[in-house]
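For reference, the structures are reproduced in the following blocks.
Bear in mind that the values in this text are calculations on the coordinates, not laboratory data. As the structure is a computational prediction, the values presented were derived from the model and not from experiment. Cβ atoms are built from the backbone, for glycine too; each structure is taken alone.
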Structure 1
């Protein structure tokens, strides 16, 4: 039986991820044409945002995500990082890119596939 690894986040990181979900959902609504793929992404991001909100409510800092949620989280961070990197150069952008990259590395390391024995 395979158990999903637990992702340990600080309350601040959970809050950041919730904010990234809200920003990404907003940008998808405003910038992307309605397609089945966009709508599916919106639903997945909304579900992830709900999971994060529940963790905040319960003051939970160790989260276990399904494979779909893991994929959605990786996608969210990749897209958020890509969008932040396109912003004009500034101290704020540099800090935001570093924060997103740090979260992305944490997620990638936590959810790295383990080799089958």
Structure 2
């Protein structure tokens, strides 16, 4: 039986990164940047979409690839993009669906869907 915090299957996965992040860090104290992230991400929790972030990268994911999961992801990403934009934080990103493995307890996140979302966003 798999642990409750492990996902291994097809999921909706989105990757976003901040454009001009190096500049932001030079001009704003790191705590100010972090406060902006946390403020926006707290509001996303109501959409039941999981999010992890590091540096200027954000990974959103659902537990499966159902229509309901897509609806929640769509709403969360629309809110996220709009909220970051109104905070003057330009973003680029991509939503993808496919194989994704998550072990939240160990901090392991990988899969074809994440790699493809990253590559498409960067391209």
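Computing Cα Rg over 2.2 N^0.38 Å, for residues 11-74 alone across structures 1, 2 gives 1.26 for structure 2. Looking across 1, 2, the calculation of distance in nm of label points 7 Å out along Cα→Cβ at positions 91 and 107 that yields 2.3 traces back to 2. With distance in nm of label points 7 Å out along Cα→Cβ at positions 51 and 83 derived from the coordinates and found to be 0.4, which of 1, 2 does the value describe? Source structure: 2.
Of structures 1, 2, the largest value of relative contact order in percent (Cα under 8 Å, 6 or more apart) belongs to 2. A value of -13500 for helix-only ellipticity at 222 nm (-39500 (n - 2.57) for each DSSP H run of 4 or more, over all residues; to 500), calculated from one of 1, 2, originates in structure 2.
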